[in-house]
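Values quoted throughout were computed directly from the atomic coordinates according to the rules given, and no laboratory measurement underlies them. Please read all numbers here as calculations on a predicted model, not as lab measurements. Cβ atoms are built from the backbone, for glycine too; each structure is taken alone.
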Structure I
Amino acid sequence: MSVQLSAFDRRMCTGREGPAAQLAMRFIIRAAEAMGARRLIDITGAHLIGGFFIGQVGVDLARRLVALKGRVRVATTMTASSIALSQPEFARRDPHATAARELAGLYEQMGARPAWTCAPYHLPGRPRLGQQVAWGESGAVAFANSVLGARTNKYGEPLDVAAAVCGRVPESGLHIAEERAARLVFRLEDFDRALLQEESFYQVLGTMLGREAQTTVAAVVGLPPGLSEDHLAAMLSAAASPGGVELLHVVGVTPEAPTLAAALHGRSPEDVIEITPSQLRRTRQQLSTAHREDRLGTVCIGSPHLSLRELEQLVRLLAGRRVKLPVYAPTCRFVADAARDRGWLKVLDDAGVSVVLDTCTYFGTIVDPARGAVMTNSAKWAHFGPGLLEASVIFASMKECVESAVAGSVRTDDEAWGAERWT
């Protein structure tokens, strides 16, 4: 099926907008043909994964675009790098550090904003309801679609940078209103109120939703109104990790789901799945690959990157104490600057906590799994850590992570998850 091109599209195809745009349009048009898209649409911004080093081919593409004087046409940010770009002490042993730094520099030459975060929704200027964007990082895509109500498919390399250079994407998938209708419904009933207030609940729930929904747009009924963005980000990043969730409507919470009928676009769901406390309890247990009696070596708090509110929570939990184990807390430069202005980075440094910038701690050489099990409050970390680092993981809440780091051994409190609360 042929793709209808605008006059501007044709200008790019013929090279009249520069050779870089001409090359990028080749990717966009081939993708549109594969997706069955009839036309291209404008985007207002992009968040790219292409700056993450996975091999020489990514560097070669960026070199080519820079040599062709390529520039991004829309506001563009970069997802987390494979290394801590601004903290060489964390990247010193990484064999790909030189290539990763070159790749980062090439994207900055093209005009990309060096935010280097998997949570671009923490940055100013985030997209608004209904805006078309091209985002690539899985949890960020789910957040943009679900919480912000922006419209994006999940864009991988090289389609992400091509979209940023052209400012155009195929009109397909979640860019189209009809494709955003929920087809699957999850119901939560009879949950203890204390459990719904437990921060790790949303990590566990997201993991289960992702496993069940996979790539299907789903709606969730039964969560309390007024959920914080931190809870939603945790749930969505967890859902995007084991599955392919790109849009999840939370009825009464997210902007396109004031009611279940609105989330379904007035249709009947293909299936309704009842979520029970016992199912979530099993899911929580599965997030840990180590035993709680195992030697604890490291604590990794946060993934996606911590928000300013989460850093404040971490500061409060430490309350002047000092940790006995390596503790890493990743965030982005923008949030770190705001935390520094409040004096929080010094508090964390005095407590022995390392705030990591530009990357995530299950990448590279920051964490040494040989020290012992890694405790984390992130379901995303628990999903990726064992495969990427061959680490054994203990999943816990942020409070449990802090108490364990201060004690130097595993300390957990299962009161909210206790058997007497499960029906």
Structure II
Amino acid sequence: MSEDTFLSDDFLRQLISVGDVDVIVGVPSFNDVNSVAAVVKAVEEGVLRAYRRERLVLLNVDGGSRDGTPEALLQASSLAKDDGRTIESLRTLRWITTTVAGDNAPGNMLRAILAAVDLLHAKGCAVISASSENATSAWVDTLLNPVYRDRCDFVAPLYSRHKYDGLLTRNLLYPVTRALFRKPIRELRANEFAFSGAVAAHCLAQEAWRNEAVRGGAEMWMAMHAMANSYRCCQTHLGPKPRAGGGPGVVNLIRNTLGGFFWCLEATQSAWLKDPAPDEHELGTIGPDHQLTNEAVRIDRKRFLEMFRSGVSELAEILRVILDADTGAELKRLISSSDSGFRLSNALWARISYECAAAYHHSVMNREHLVQAMIPIYRGRVYSFLAQHRTSSADAMEADLEDLCREFANQRAFFVERWKKKQEGAP
């Protein structure tokens, strides 16, 4: 590991001054001045209650905030203050801070945390984003306990979500990885997770850190590497996940996620191209594996359908290169279907997703253009999902998700064959 290329001298000095530790809690931040104080309070209370006998360090890695987030973090900390705390650490407890600014900041923030875990020989690490306004002190032990005491290697979170949140994960990322790795990790793009020192060392040694996919989606890449390399994985319920307001639109969501996800499939293909052994399928879940809320939300469903029709029509020539003729014909028929009769079925959506992933792998065209071409199709899938589940209960939506996962699993052999062999007629 050439940590001198991305770790500052000051950061290394801080790490050396600490020495070996048992656990680390990493708090990545970027322009989180409004939420960082609550996260600091939750993290400090959590470690003091559950890990006061362990050697531990709290680590803030900032991505170049311009709103004073690092200063607000230290100001909010109670570790250097006499504020009437009734629980004290039996060992030295302190914050280490560093900044990794620039284009590589998102990926290098996690990379710096991994380097700290490796250099300090920590047995485990929990990551809790400074943007997590609803963080509680219980999160620390909920994430760390499976690693530190139960010998789990990677811990993904589970949340109580609004039924219309996380649709890309629900409709594509989760069903694909569940079909390929046989490990049903639901949250691949999470702000909170935990991992062992072994996973940290493994991921740190990879050559992928300068790749755009890892820079923007290192958490997803790390989760998929843990699954691909037979590390013991589990998932644990953290509670409610507030519905994101003003988050990325569909275009940015697809651009920022899908290319990276397809690239991660390439990076892990040696694992999923072979069918995992039965004992590799197990994944422990702590707490409920799904909880959906159903409060009223206004969504312009018709706009999704209109943009599906116009987008698929305009991109017909490009889609002809990406998709099989039969798949393209089914998609074309959907353009003229009525609003009430429109349904992009689970089977068709699974086939489209697999064909697009294979086309990306074979670079049948510019990869950015290929990902862009998926945007109107995804809009059609979202419209279909919203129309189908306007009044669905949580149990009904879970049953439909299981059906979708079965479709992806049933088409797994088709995808593997397609991945290995470039389709005829592709340039």
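Of the structures labelled I, II, one was used to calculate mean count of other Cβ atoms within 10 Å over residues 100-107, giving 21.0. Name it.
I
Could you tell me which structure in I, II was used to calculate helix-only ellipticity at 222 nm (-39500 (n - 2.57) for each DSSP H run of 4 or more, over all residues; to 500) as -15500?
On the way: I: -11000; II: -15500.
Computing helix-only ellipticity at 222 nm (-39500 (n - 2.57) for each DSSP H run of 4 or more, over all residues; to 500) on every structure in I, II gives -15500 only for II.
Check the numbers for mean count of other Cβ atoms within 10 Å over residues 108-115 across I, II and tell me which is largest.
Values: I: 18.0; II: 24.9.
Once mean count of other Cβ atoms within 10 Å over residues 108-115 is tallied for I, II, the winner is II.
Supply the structure label, taken from I, II, corresponding to FRET efficiency 1/(1 + (r/R0)^6) of positions 204 and 380 (r between Cβ atoms, R0 = 35 Å, to 0.05) with the calculated value 0.30. Present the calculation step by step, with values, prior to reporting the outcome.
Values: I: 1.00; II: 0.30.
Checking each candidate, the match is II.
Match the computed value 36, 28, 17 of semi-axes √(5λ) of the Cα gyration tensor in Å to one of the structures I, II, and report its label. The partial results should precede the final answer.
Values: I: 36, 28, 17; II: 39, 23, 20.
Comparing all candidates, it corresponds to I.
Work out distance in nm of label points 7 Å out along Cα→Cβ at positions 172 and 188 for each of structures I, II, then name the structure with the largest result.
On the way: I: 3.4; II: 1.0.
When distance in nm of label points 7 Å out along Cα→Cβ at positions 172 and 188 is calculated for I, II, structure I comes out on top.
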